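Student: What follows is a set of structures for review.
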Structure P
Amino acid sequence: MSKPMNREEALALFKKYNQDESLLRHALAVEAVMRHFAALFGEDEEKWGIIGLIHDLDYERYPNQHCIKVKEILTAEGWPEDYIHAVQSHGWGICSDVEPVEPMEKVLYTIDELTGLIMAAALVRPSKSLLDLEVKSVKKKWKDKAFAAGVNREVIQKGAERLGMELDEIIKETIAGMREVAAEIGLQGNL
């Protein structure tokens, strides 16, 4: 029987495998957005948040086995299968063949890359803040393929289609979720 997970354990486990500050900021951003979407969908905010927090658990130490090694780590830690499946599904079609089917998995798949684009868009603003970032600014940066070139826009688009949501709506809600942790992720800026 798997034990219920809590945020403190998840964060400690994440920090055990990842020392990179930018990876931690990304994990905190994704966690906040997952909690935000869980609230919107009337789902378990704690569970969604924990999955967002640990989704890149194996990335720093095992970049060539990303979304694969995580199953081994979380299984050994006694994590429930549905948590493991959700984490693995965010790499679907890139580094994993685990398809995102549950709403939670579809959200994670969609917003993982999007948080990176939003962070980059906030950092180039005069305010360096999420607090005054608007959807139209993100959309403008979206069109510029050279901007945050590492962000896989195709994955975000595919995720939006799977969720049955408009891209503008997903961007708006992702920004709203990230604003909850603006200070922790260094994007409160100088407003």
Structure Q
Amino acid sequence: MDVPTREGAYALLTEFNQSERLIKHALAVEAVMRYMARKRGEDEDKWGVIGLIHDLDYEQFPDEHCQQTARILREREWPEDYIHAVVSHGWELCTDVEPTHEMEKVLYAIDELTGLITACVLVRPSKNLEDLKVKSVNKKWKDKSFAAGADRDVIQKGIDMLGMERAELIADVIEGMKEAAAELGLDGSLAEDV
């Protein structure tokens, strides 16, 4: 296969996932990966594609998460470095593939964090990502019952791998997600529905 494209990755994502929530999560992770690649002078398209398909198998194969993605991508002759990157985001959760490249560490760190940030936006009256501040996310971070599915230990392990401060990564993820706020329904449009 040639270098995977964004269009091809999105088609593959929607072939295996119909859940609006999972597709929005993939779009959020893609946006943040693109932002983080730009910030680091890396390949934005590659990082974005990997972010977009990182949970490819989750809807259909939740008990074989990452293993099925590896199989699906190999059947479609995706490059091994893309497969390794995607599978490594499940390190010590559902795979033994450790994130070693900077891109993989970023994916590992931001995956769960995008969910926490989405939840933080949705409880705000404005439902607008533009209004969200790092201190608000830090406050919700401490409340383990809030967005309980967002594993703080995994996020922190990723932060440590990257050698970043939590506030810095939260700020980066907010900025990255802003680029897809309308697609994610985090641009204040949901506030009008209430």
Structure R
Amino acid sequence: MISAKEALKKLIEGNERFFSGNLENPNRCNIRRGELLGGQTPFAAILSCSDSRTPGEIVFDQGLGDLFVVRVAGNILAEEVIGSLAYAVNDLDVNLVIVMGHDHCGAVTAALNDDNKCIYVKSLIDKIKPLISSHNTIDDLEKITKRNVKNVVTQLKNLNVVFNNKISGGKLEIIGAYYDLETGKVDFYTDH
């Protein structure tokens, strides 16, 4: 188990390798697969959008067993997402949770356009819509996406008891991030 600070450093270094094109592709071999048969010890948990362009293991140049990744459109919170993150923190001893949004997010766009053609899509965008004011336009997509990330980070921090008081005990960090599809760079922000 590594500290949140060390975990964040590994993610930053991995993302630098990714966006610069100097990938190491660590822990992606048959030997590593065998090492993980007895269990997993990821060093961080990532809550990100299910968008096919945002896979955490690739964006952070990590491999099998390195990250506990939870993906859902719009990186929104639902009971199952909270349960998955609680498992990562409480049972796998992860000390860092990253909530990562990205530009051109379809779920945020759907919420902005009030596009709820399907009841299941509606349940996703209903969690994002309160962050949108009546004067927001598609030009505000990045601002709304970042607001959504910050909102999810705040909601998670308010679940301190779910995380066995690890936040208040200084053992767990929850940090927001924003992924730029064009550059491949992830920007982290801790002040919410």
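Student: Please compute distance in nm of label points 7 Å out along Cα→Cβ at positions 20 and 156 for structures P, Q, R and give me the label with the greatest value.
Tutor: Structure Q comes out on top.
Student: Moving on to the next point. Ranked by Cα Rg over 2.2 N^0.38 Å, for residues 132-171 alone, which of P, Q, R sits at the highest value?
Tutor: Largest calculated value belongs to R.
No value in this document is a laboratory result; all are computed from the given coordinates. Only a predicted model underlies this, so the values are computations on that prediction, with no experimental measurement involved. Cβ atoms are built from the backbone, for glycine too; each structure is taken alone.
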